[in-house]
Structure I
Amino acid sequence: MKRDTTLKKIRKKSKIWDIVIIGGGATGLGCAVDAASRGYKTLLLEQEDFSKGTSSRSTKLVHGGVRYLQQGDISLVFEALNERGLMFKNAPHLVSNQSFVIPTYDWWGGPFYTIGLKVYDFMAGKLGFGSSKHLSREEAIEALPTVEKDGLRGGVIYQDGQFDDSRMAISLAQTAVDYGASVLNYCKVTGLLKEGDLINGVVAVDRETDEEFIIHSKTVINATGVFSNEIIKMDEPGANDLVVPSQGVHLVLSKEFLPSEYAIMVPNTPDGRVMFAVPWHNHIVVGTTDTLMESHSLEPVALDEEIDFLLETAGQYLVKQPTRKDILSVFAGLRPLAKPDNDQKDTKEISRGHKIIISISGLITIIGGKWTTYRKMAEDAIDKAIILGGLIERDCITRHLPIHGFTMDVNPHTDPLAPYGIEKEKVLALGEENKKLSGLLSESLQIYKTQAAWAVRNEMARTVEDFLARRTRALFLDARESIRIAPEVAVIMAKELGKTRRWRLSQIAAFEEVARNYFIDEAQPE
């Protein structure tokens, strides 16, 4: 994960890569791991930071999708449950088991959901996380002490997975590099190279220096999520849009709203959505919405009606009604859904399955999908790239490939440094080597000064936002606290990067501007 090393490689105009991947989110990073672990010369380019977009803004669940089972999308649920099990086995420092409770208030709710979740358990097979079971009213209250008790008849408990999405992304980038791939953030693809009518590379610009690169490759994969349409139109200017963005919003509350190790799953909200309230990093994440958007942005902003919907719905299942003043952070993400043939189709009904599209010129575009199925999406895309690029055929090995940092000696539920896995002690050791790095940046969020130095040295963090939003989750957990510690983070990073006081001040200002999107009006900082 050394930026200078990668830049030297792509400056070699004579070098021909086997596979160039555009996009550093879940799908692109998964493709890089798959391609590199098969032994192909692999380069990944990301216009911003790794997982800057959709891939850092999920509900933090690794799941088969109870909702998709309800919709009858059986093949997707089978695939996702299988991939959920593999993620847990390959990255136990990042993925953990999470118990969910569905509170039931109708006489038919208990039997209905119990039967459905038994099917869910059966479909998971040997990779299951544990059996679901019916709960009496007393057992449901014991599991969820703050749940609305008026009319409560009981509940159903089931098992699914939880993870830290952007930490998983960084670990995938490191895994790809471990296997010989080159990955680069802040390098934007501005054009496609063609020999005759066939694509044979990309034009890219280093956004830190404006240096332009001509990069030749045997295949190019477009894994840019909601930005897929732009890359497709570099290839075919008149092409139809293939991706439609759907916005999902999440609210982060303090633990007091759900002081339990169990998560709540609401299977049918008033508008037919699913809502979760999930313990995460000693906070509670409440989400999500599903709003069709006409445009996309790197920093999508929650709509007032989405915030109100989540607050109102959450209040129906918690004794304490959360208000806008209780929101510590609000974040929005855009799902890159495959555009349906019927434009009138509701976004919540659009399949989360993935599609791979190959243009006449040979551009491979992968759209749709979800975090849980990132590995399978990558396997399918690289299989296509092998054929298109005339590469030596090699089998995929990622089904049982440990992710960087793999260890079973940490607990993601209780250890804030668990995402570093086997490297946890090395991170802490930086504070012993340099006393200026000893101690905490934030006691409430359990973020250490050493993490900022480590992020620069080993995780290609280039900005204060990279560190506070994605190398740690400060911005997503408590926007006010992230702003408070930003100046100290800037000092540490400036020293590591050899930057000036002017850089520090501009970084603090830039971060505060981004962080404003994570507050709502009633919670604006002074």
Structure II
Amino acid sequence: MRVLFVYPNLYTQMGFNHGLASLSAVLKQQGHQTRLVNLNENLPPVPTPDELWSLVRGWQPGLIGFSCLTQQYRAALEIAEDLRARAASQGVRLPPLVVGGIHPTMVPAEVMADGAWDHVGVGECEDALAELVRRVEAGERPDDVRNFVSWKGGLRPTDAGRGSHGAAAFAVNPVGEFPDFARLPLPDYELFDVQRITDQKHGWFGLISSRGCPYRCTYCLNHKIVDRYKAELGRSVKDLGFFRFRPAAALLDEIRHVLARYRGIGTFILDDDLFTQNVPHALEFCAAYAASGIGVPFVANAHVKQLDERVAQALAQAGCRILKLGIESGSARVRKEVLKRHMTHKDILETVAAAERHGLHTSGFVMVGLPGETRAERWETVDLLAEARIGRYRTSFFYPFPGTDSYRLAVEGGWFDPVGSAHLTDFTEGSILDFGPEENLFVDQLGTVMPWFVNARLERFREAPASARWRPLVERVLAMDAAEWAEFKPRVRAIDAELAAAAAAAGEEHYAIRYNAFMGVRSDFYLAEERGLEWATAAARPAAELREAALAAAAAEVC
């Protein structure tokens, strides 16, 4: 059978969808053909509705599958409804429309009630989609396949529009086993325009070496998925096999496969939720990667409370360039009560210091605009970043995904803005929570120029001449009203570049907005990179020596 995938990801971060690549690989392994419509403005031309309809009519897929986050669900729904309207107007039989991904997994009944879909996928669907495709192709009953919510009898009602279909009309099937991650085929990279995506991402290439996460953060869907599998399969979390790992040898084969086919790969990103969580797995991969001679640096995720010294050393020796850490908030109360991230201030500072001691450049994820967060607690996040001397940080506006505990908190607290949520396609554009005009303005300022706030506070924790450079600017920003801020905001990047150049010339360590609008990067790292120097690793020059060399080079250029 021919299966057409549709991936609506307009006006968001462009990337590679690991889930679709895996689904496609499984289907191809079983003899099916697949094709992708990837809707992203960075990969022009973006197909028009007419062109998508022409593709459906010309290629004649037997099933059309969508994957989407909450922010892209509206676009997916509009595409599905447009296809249905065109088919109805022309008297054409449309193949089954299937949707999966994070949003459908979290609220499948709501998605099914929209009336546009024949099947809604829940959880990991490699095995389930293969079975659904087999049944559709064979003309067999399709409404009791595990992991899918399907119309009873396989017949979608045609007499009503969005939101009018009752739950009694569809079957909510239990989930099946988690796919055996170690035995899945290599992802189908050919489904995507991988070379163009790699070029657009400046040589950064994402890989997955594990699936699952053992924590229960309120803003994440992982533990909600685990709870569903636990209830429907009747087993303990330990016996579900949710946290799964790819053998190092298999991952190295995948890496060689990728390098043989695509040019310009400069950094691999291990997109695992927590690469360092399983110490034997991490050590096995690091040893194998170091011995392989591949030599491409990589980036990995770690939990603040799970960085074994042996793993830190092995990562550095294997060529890990950046270690990413989920910090989210500088407030101990917010981390514990709002996010359920049980880690102390000391844990964060010690882990950042340990990583840097082994030559690992650290990267922190932080969120602004959290439900129930006070102005003072927002400043605690600024101060934690300044105190930790973390290598870089990525600032996101808190986004409550439907079905998560954090969504419930946002709604119950009266902060959730359904109107605003309908227009945002990413969590770096702005907040969808409403804290009132004054606090909304502060949250937007903080999320936009976090590096300026951090630079202004550096002197609270160490000698920092850069603070005097940024402090007046932060005071100016804080004095702006909403209209003044809106006029000022488009000039942020240009002003930041000017200030950072002056600070670098003066030899002042600071953070600058680099690589994208929401990333603050410590000056020793970005200056070394700009001058073709290798930032410190365990086998390279000490961090302090390299920092001094980079700053001296910048000052010499100005002189």
For mean projected area of the Cα convex hull in nm², which of I, II scores largest?
-> II
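When distance in nm of label points 7 Å out along Cα→Cβ at positions 296 and 432 is compared over structures I, II, which one is greatest?
Working: I: 4.6; II: 3.4.
The maximum falls on structure I.
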Structure responsible for 10, with relative contact order in percent (Cα under 8 Å, 6 or more apart) calculated and labels I, II on offer | II
Please state which of the structures I, II yields 0.15 when FRET efficiency 1/(1 + (r/R0)^6) of positions 152 and 208 (r between Cβ atoms, R0 = 41 Å, to 0.05) is computed from it.
-> I
Which structure, out of I, II, was helix-only ellipticity at 222 nm (-39500 (n - 2.57) for each DSSP H run of 4 or more, over all residues; to 500) derived from, given a value of -10000?
-> I
Computed 0.60 for FRET efficiency 1/(1 + (r/R0)^6) of positions 312 and 472 (r between Cβ atoms, R0 = 41 Å, to 0.05) - originating structure among I, II | II
Using log10 I(q)/I(0) by the Debye sum over Cα atoms at q = 0.20, 0.21, 0.23 Å⁻¹, for residues 200-279 alone as the calculated read-out, with -0.93, -0.98, -1.07 as its value, let me know the right label among I, II.
-> II
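A value of 25.0 was derived for mean count of other Cβ atoms within 10 Å over residues 56-63; which structure in I, II was it taken from?
Details: I: 25.0; II: 14.6.
For mean count of other Cβ atoms within 10 Å over residues 56-63, the value 25.0 is produced by structure I.
Read-outs: derived from the displayed coordinates by stated rules, not from any lab. From a predicted model like this one, the values you see are computed outputs, not experimental measurements. Cβ atoms are built from the backbone, for glycine too; each structure is taken alone.
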